[in-house]
Structure 1
Amino acid sequence: MSIRFGLLGAGRIGKVHARAVTANPKARLVAVADAFPQAATDLASQYGAEVRTIEAIEAAADIDAVVICTPTDTHADLIERFARAGKAIFCEKPIDLDVEQVKSCLKIVDEVGGTLMVGFNRRFDPHFQAVRKAIDEGQIGDVEMVTIVSRDPGAPPVDYIKRSGGIFRDMTIHDFDMARYLLGEEIDTVSAQASVLVDKAIGTAGDYDSVSVMLATASGKHATISNSRRATYGYDQRIEVHGSKGAVAAENQRPVSIEIANASGYTRPPLHDFFMTRYTEAYANEIRSFIDFVESKSPASPSGVDGLIALALAEAAVKSVQEGRAIKVSEITGPLADRSVFQGR
């Protein structure tokens with residue numbers, strides 16, 4: 001039996017998920033909703049789905065699950081509505097830009113026994129998964145240090161910057177989740193530096209375009225993150241994990257992996273130009289995993305709590321820049337400081 005999907009949001013990321021859903025033999029895209037009717041019509045017609053309102057999808061008996069790709073400020077409300085409606089939910093990050101709002105949202109999901117998976121697609125990248133596998137197999141011993149480089153080819157429009165929640169909540173949040181995924185321990189403190197080096201308009205909008213973050217666990221393990229809104233050479237995505245017995249790394253990926261050698265030297269093709277091509281396989285694997293969670297009725301991962309922790313780390317980074325000091329994550333999570341709520345999720 002196919003899992004019948006409703007897609008909320010027919011924009012750039014909505015198109016990516018529509019492709020992943022329809023490519024999966026266990027899934028069927030039934031309906032698409034978008035605030036712009038033409039966008040919904042175009043995407044629905046491409047995949048043989050219907051155009052429906054969000055209210056109609058919420059009430060539909062022929063839809064089992066929804067993929068939420070709407071603007072961030074709608075996520076928490078939609079999660080609550082569809083959890084109450086008994087639909088399994090996949091939601092793009094972040095759940096909300098406010099930690100307390102996320103806590104309230106997750107409380108409702110728990111109360112109704114809902115299924116919620118948050119879209120941290122990089123966990124599903126085959127190269128990053130291979131790094132995690134090498135760690136799990138003990139090939140590099142105990143993890144000690146993680147280095148993550150994530151740089152975009154160019155900055156998004158300033159209008160997007162203004163509503164994105166800022167670079168830490170919008171961009172670095174993926175790297176916060178990846179740091180947790182690779183370290184295998186919760187982050188205790190966050191130290192961040194941030195500058196405007198790419199576009200002064202980004203600073204005028206109240207954000208940064210170049211940031212560095214140091215994360216530390218209570219045991220002393222740490223991760224460093226380098227983010228920039230400008231990489232003239234392509235979409236820069238690299239990780240390295242150093243352990244007690246060695247190291248494992250995932251290099252940048254290219255659409256074509258060849259190397260040419262001649263009298264001029266060694267040359268390789270350019271990197272992927274953005275996330276939609278670099279992480280195509282990760283998005284497909286992500287939706288496949290969500291379908292497996294729905295079928296097995298098992299808790300989804302990354303979970304809502306994973307989304308909460310990543311947002312808390314982003315908030316800690318913002319606070320670190322503003323106050324010029326290392327921030328304990330417990331300062332952000334408040335009552336969650338004992339971490340007990342993180343267990344068994």
Structure 2
Amino acid sequence: MRRHLATAAALAAAALTLTACGTTEPAADATAQKPAEKITLTDASGQEVVLDGPAEKVVGTEWHEVELLVSLGVDPVGVADVKGYKTWDTAVPLKNEPKDIGTRGEPSMDTIAALKPDLIVASTDLPPAAVKQLRAVAPVVEVKSADAADPIGQMNKNLDLLARATGTTEKAAELKKAFEAKVEEGKKALAGAGLGGAKVAFADGYVVSNQVSVRPFTGGSLIGAVNEELGLKNDWKVQGDPAYGLGATDVEGLTKLSDDVHFAYIGNDGDESSTPFTGALAKDKVWTSLPFVKKGNVHRLPDGIWMFGGPGSMTKYIDSIIALTK
């Protein structure tokens with residue numbers, strides 16, 4: 001009888017030892033089923049947003065935010081004006097085929113709701129009423145797409161916010177470090193070519209009802225800020241808006257630029273109205289008489305650089321500037 005009791009006790013002790021070592025299946029299952037920690041964020045509107053965990057099914061209502069998401073390795077399930085994004089932002093191309101949710105200014109609530117997203121990333125440019133409707137569908141993080149007071153700082157702030165929401169903070173750190181290195185590379189290339197401190201005027205232009213409108217990118221624009229980081233001097237005298245740093249002028253306004261300025265612009269072959277500098281103005285007497293035009297200091301940069309994008313587009317922009325030195 002004592003022998004049987006001793007045997008039973010030994011078997012029980014052995015079972016307890018195995019359990020303590022964590023070798024049983026139930027213990028492993030309990031660990032695997034541990035729920036993700038909630039993420040609490042404060043977005044650009046001051047709204048506190050609580051997520052159950054890193055968002056995976058994300059919708060983007062503005063191209064700036066979409067570019068940041070793709071750069072972070074997040075493939076959005078819904079994007080506003082997919083065709084437009086593919087046309088204007090080839091620096092950071094979509095890696096999937098997201099659902100088109102409508103226009104950037106007026107996304108379709110029904111289409112977004114059908115996607116059942118974990119998170120909707122919306123620009124503060126959207127009307128408050130639209131954002132309110134979106135919040136009824138899923139958690140919404142509002143992003144301030146631009147700030148002329150600190151364009152690069154705002155870009156990085158947005159990147160960090162979306163990285164926290166999607167659990168990609170390490171990737172965000174890599175992107176910012178790579179962008180800083182690219183700025184230094186560009187600055188050295190320009191200095192080496194004798195262009196350190198050169199005057200530059202970046203713009204885009206449009207033809208509407210046979211009238212050419214020029215949109216200057218002042219020092220408050222993202223591209224304007226990048227130019228200054230590269231050691232270039234912005235030659236625009238016009239005032240830009242407080243968000244995007246964009247001004248407005250016409251062909252006559254270009255006569256106020258310095259004679260030795262380097263004029264750069266981005267157009268799109270798919271939209272003839274966006275390339276007036278080689279189209280509608282080709283035979284314009286004011287345009288052709290400008291000193292910088294006569295000197296050949298007019299540079300069309302590669303298509304697909306979204307002027308309001310993120311580190312990806314700005315990196316491609318710097319590469320295009322470096323290419324001008326060769």
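Can you say which of 1, 2 returns 1.01 when Rg/Rh (Cα atoms, Kirkwood Rh), for residues 158-237 alone is computed? Structure 1 accounts for this read-out.
A value of 3.2 was computed for distance in nm of label points 7 Å out along Cα→Cβ at positions 46 and 86; which of 1, 2 is the source structure?
Details: 1: 3.2; 2: 4.1.
Of the structures listed, the value fits 1.
Here the criterion is FRET efficiency 1/(1 + (r/R0)^6) of positions 246 and 262 (r between Cβ atoms, R0 = 35 Å, to 0.05), and among 1, 2 the highest value is seen for 2. For percent of Cα pairs over 27 Å apart, the highest value in the series 1, 2 is held by structure 2.
Each of 1, 2 could give distance in nm of label points 7 Å out along Cα→Cβ at positions 94 and 150, but the derived value 3.3 comes from 2.
A value of 0.50 was computed for FRET efficiency 1/(1 + (r/R0)^6) of positions 78 and 318 (r between Cβ atoms, R0 = 25 Å, to 0.05); which of 1, 2 is the source structure? Mind dumping the intermediate values first?
Numbers: 1: 0.50; 2: 0.25.
Corresponding structure: 1.
Computed from the coordinates by the stated procedures, all read-outs in this text should not be read as laboratory data. Here the structure is a predicted model, which means the values were calculated and not measured. Cβ atoms are built from the backbone, for glycine too; each structure is taken alone.
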